[in-house]
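A.B. asks: Each structure below is given as structure tokens.
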Structure 1
């Protein structure tokens, strides 16, 4: 899952980025409304964490403009203001949730997970491809009833594949969604992690689910 943090306070932004990356989310950070509008319209984020008090465009304006441009990514608004009028305004311009500073990181995580479960791509609790099953709530993966232990990035890659079952995903699409826009590591990182998944998911099974579509990318499918 890929998140965008829009927070002008560098310390708060760095704290949120570090904590969310430790939870195996891909995270981008920006510090003003103009950059937030650009990034949210270009990249496929799963949740946007949006501070209200920003230089230039404030969070209310950013949220309103994103909704007007048909960007439907779930938005959690962060603010030091806790008045009813501010909460009403935030929800009126299109925010999905509202969190008042100071807040606990665990509460933010819980709200992110709740939004993900409610979003369009989370219509069912479990994901299935053949006898491979993923429970996003418990972060549990099994095949043929046998539990499979995955690292954070392996899980994120498999989840992205399963949520796009049958669709060919290019290397750039995978890097953008599973890593982040600042990734500057090995160019073969996707192939490396695909091979990790194949050893854990497909090696001991006659039906291979993870496929390479030469010249195009990767997909997961039973057929």
Structure 2
């Protein structure tokens, strides 16, 4: 089986939609074929497609197939995403994710909190597996956006996360994600989730800022090495 997960498959399809290689109304390959192409389980493909459907990129029609439902209005959007580097991604996240945590406190429901808790468990079980950790980490931050019940924020975070599947980001992941750093991130993720569950918006926002500062410093050091 491949090491690709649902988040990375979704990011790959999202890029194709944004750059026009998967045009509006284009029918995607069947789940089984996509699973064979990516060497993953069909459930992984199904999860990726469900995520894209929630973001408004595809339309899943039972008995018919999955079709592209999004057409970029501005061709510079996909170009900006393609050219964005890891540090640009971090700056964008600083602008959004602390407030996303506040909105999670306001709009969050138990089912979403349970999903976030499960993702924390997956990250904690991936102490020595940077690829598995990165996949669960991407999904954790995307699920935070989903917890706000704000579709625009979910879409924006989806665009930001698409940068994570690019080669430059993968290199940075190899350079920065060791067991010690993963353990540190896991502690931070738990604190963020606990603050959200305890309905502490400003504490949650502050903890997210601290988490992003840790990640940005790690990336900056790697880039300078």
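What follows draws every value from the coordinates through simple rules; no lab data is involved. This structure is a prediction, so every number in the text was calculated from the model and none was measured. Cβ atoms are built from the backbone, for glycine too; each structure is taken alone.
A.B. asks: State the single structure among 1, 2 that was used to calculate Cα Rg over 2.2 N^0.38 Å, giving 0.99.
C.D. replies: Comparing all candidates, it corresponds to 2.
A.B. asks: If you rank structures 1, 2 by relative contact order in percent (Cα under 8 Å, 6 or more apart), which sits at the top with the largest value?
C.D. replies: When relative contact order in percent (Cα under 8 Å, 6 or more apart) is computed for each of 1, 2, structure 2 gives the biggest number.
A.B. asks: Sticking with this one: For structures 1, 2, calculate distance in nm of label points 7 Å out along Cα→Cβ at positions 156 and 204 and state which one comes out highest.
C.D. replies: When distance in nm of label points 7 Å out along Cα→Cβ at positions 156 and 204 is calculated for 1, 2, structure 1 comes out on top.
A.B. asks: Comparing distance in nm of label points 7 Å out along Cα→Cβ at positions 148 and 172 across 1, 2, which is largest?
C.D. replies: 1
A.B. asks: Here helix-only ellipticity at 222 nm (-39500 (n - 2.57) for each DSSP H run of 4 or more, over all residues; to 500) has been calculated and equals -12000, so which of 1, 2 was it run on?
C.D. replies: Working through the options, I get structure 1.
A.B. asks: Work out mean count of other Cβ atoms within 10 Å over residues 20-27 for each of structures 1, 2, then name the structure with the largest result.
C.D. replies: 1
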